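Once you scroll down, you'll see the structures, which are given as structure tokens.
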Structure P
């Protein structure tokens, strides 16, 4: 269907291609301030104080972090560290600006950025490298948590935080919780995004729908879809896909979390290693039946696997058979508005775009964190770990997060960033950028609000995506889910056997 969309593919593809759950685009450039002085340590998300025990904490069995090692090592010059990342285009340039600001703000550490070509290239290179050839610090996507733990190559960021007396209380618990499991904070969240609803306000108005109150529940989404089509406002109501990192995989995890259901056993693999998925049960059947009804009854259109991350958005601009809604990452908002502001798409302006919560159970409240986090690599020496931690605290500061979120469209990982410009002003002047933040903080507390931690999660998502594709093309829901769950369980069993 991409061939039927009257767009400049080179322009739009270049800008939107990076805007999956793993990316976005920079809109503004500005300096950043040095991070505030850290204070006290808080417990991990969901933890409570427990009586003393003779059993050691898991953290105490892992590589330590002594932040004072940096002071001892810098008498002869700055400590040089290498940071591998997968951020391209404006994202990469904004990271370069932040890093340059850090390097010039102090003389203890010099960070050398090394772009690896994308997340997949970063993952492959890291897993295939020896300790000597690995970086001092690495950015990894959210689906890599368990696999990174199993490499046994990490200095947990919690060890550094405790050594420094670092205050995590301003951080969103959802942000920290995504990368905490087995009682350990393994990495620090950095670029964070979630799925949201994109819709075209003029078509809502033409259909007699209120563009200021987009559908929040799946029932409302179905009803709005019927009205959009029956009124003639658009040919299709919503464009749907089966991308493993979108509608076919990641979104299934989101919808189950909104329902308060686990995606995998052992509390999504967070209380003990997951051994099987649970989405082939009643909750999963109900969810995928809803998705199927969006196509069979609600005027939705299936655009395929959407591997480029663009096809669902392109469908809203189809000049002959358009849709009026889609679900996509919040990180796409900046690029979408930039493209429309440039007049690339006739008849649609950036003011026409509405943003709402991703519809789902519980009126769409809550979301699982997407994006990527920052890991410190073990085996490089205490001064390197301490230097990496110092750089991380700069990137995580309220000032840096305000700048980063404003420039990229990502969600700030800490609430006090919203008190500072430029993100403070952006959220006031264009509230569409704040929708994702509001949706994320509406997550109900509890273990189901933290995503699955599964070693082969990427491959499991692909198995799930095959079920979604089958269902959206008319297949039997239970049969598709049963088959996908068996494939996923085989992947998990094989992984667990290789990583006891």
Structure Q
């Protein structure tokens, strides 16, 4: 063991890889790591964030929505975090999702998705249209995906814990875009997490290379003709990086490597032009590798799109009249919210309607879900979450859920909701905002009004969660598991 306790074998390999740049890399190991956040583009643009950011932040060159923040900052202790405006992420880890050209309406698969940094960005790009499968073979790791996707207000995601090879059997040539941020030896994270070197000594690049080949082969089989896949790792090993890409190109001649550009300080692939490498001595971030691949051919996209299901299986949902009215208002509010994000003058997607969304409802036990519009047959697969949790139904009464609140855009939602619910607007700096996030009942100030019934509590216009109003107070309905501690 040598510098920072890193294995001498690893450092020798880095000398061979970097040659004249090795001294600069070795020096970078003594420098502190960088902290970052990634802005939720489904809630606001990067420019809008810069105008309202409550703390200093600087752009990350390779991620439009990425920002550097101070290492001693605690961004998870801010109401904007609870409003789902950003995800806390190491800057280099933002690269893979930034490279995948997702557009609304795509079918997208994140093969190794936990804990959710990549999936939340992919879901934000979809803007509520199409389908996102966020998969991680470890069910315990995949559970973190559920909260992060819900916090970001992603409406059209499904969380799975499946072997990629099993998914490939069920979904041949099904996805438009696929991200494989593969398990790896983690060499690019040694500065930030030097304890990872212990795993490197036990397993090393050769062990992970076999896993990576299995995953990318399955991913290639699930990619439709004309579809795009990003393969990435957080390691420096050529065997795991360019070596895996070269192997895939030999095994699947219908795959081709697309050139990718990055910041001027980034490095090209070693012996494989078109790949992208980030090194801590070259950029402000840890180590990362990425390659963009395409499956040759054309999809015949319109034809197979017509076969997608996207239909619920609970047409007999029985609600009391006031809950039925509430549900209809919530669906109209959700449709208006998604349309406000996803529809442009050049967008070919048809607008959503509350009536159309209602056909995609699915009741499981007491939980009412909205299936994504591109949802396929998934019987026999390990789903941890299927679609958006709209709320719970008990004895014919509907209580709207926290994930639904996070998916709404306050302006369009309020206009479309009718009498289903009202909005209560707080400023981020109002002490009642923090009290609400802690689960406390709120009293109205003199001159303030709140309608009776369900109330969507917002901070600076961004939804936080639900409350029940009686005209004088707001009974807190914020999800207990998310409360400010």
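When helix-only ellipticity at 222 nm (-39500 (n - 2.57) for each DSSP H run of 4 or more, over all residues; to 500) is computed across structures P, Q, the figure -11500 traces back to P. Out of P, Q, choose the structure whose coordinates give relative contact order in percent (Cα under 8 Å, 6 or more apart) equal to 13 when calculated. Comparing all candidates, it corresponds to Q.
Figure out for me which of the structures P, Q the number 19.6 belongs to, where mean count of other Cβ atoms within 10 Å over residues 90-97 was derived from the coordinates. Traced to structure P. In terms of distance in nm of label points 7 Å out along Cα→Cβ at positions 130 and 282, the structure with the greatest value among P, Q is P. Each of P, Q could give mean count of other Cβ atoms within 10 Å over residues 122-129, but the derived value 25.4 comes from Q. Here FRET efficiency 1/(1 + (r/R0)^6) of positions 242 and 338 (r between Cβ atoms, R0 = 35 Å, to 0.05) is compared for structures P, Q. The highest value is that of P.
Where a number appears in this text, it was derived from the coordinates with a stated rule and is not lab data. Treat the numbers as computed from the prediction; the structure is a model and nothing was measured. Cβ atoms are built from the backbone, for glycine too; each structure is taken alone.
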